[in-house]
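Take a look at the structures below.
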Structure P
């Protein structure tokens, strides 16, 4: 799957005016193999757009068939409300 992360950028003062939080920005979009395909700077607001391909997801699933080898019986209890 593609992964898109979003982070604010800039400083937000606390209500008391003494402290605050610095947001680092650097939002990004990564392809199914983790390669960055778009990234935003850390020094200002940005509209970040990326072209994605559903076909790329399918190709990666065929090349790296992790779901093929899964052991559902090993984590079946996770699907129940009470073990």
Structure Q
């Protein structure tokens, strides 16, 4: 996660949070070639990984994702297409 300028925020396709997890919102907003580092503290679903969101999105959209684990530190999500 990082801080961005107001101009960068305006350029993003922002959606209201509602009941969605902030990691899911970030994954849904990814464009092909984007890479997201998800820390364990950011993803708090018990016994689940961000791969849960990615598999569901692959079924309902044209996006393809690769999720890899960082030993003890979190995950890296890459939008392939």
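Just so you know, all these numbers are worked out from the coordinates, no wet-lab data involved. What you see is a predicted model, and the numbers here were worked out from it, not measured in a lab. Cβ atoms are built from the backbone, for glycine too; each structure is taken alone.
Details
- Which of P, Q yields -3500 [helix-only ellipticity at 222 nm (-39500 (n - 2.57) for each DSSP H run of 4 or more, over all residues; to 500), calculated]: P
- Structure from which -0.69 was derived, log10 I(q)/I(0) by the Debye sum over Cα atoms at q = 0.13 Å⁻¹, options P, Q: P
- Computed 13.2 for mean count of other Cβ atoms within 10 Å over residues 20-27 - originating structure among P, Q: P
- Per relative contact order in percent (Cα under 8 Å, 6 or more apart), the highest-valued of structures P, Q: Q
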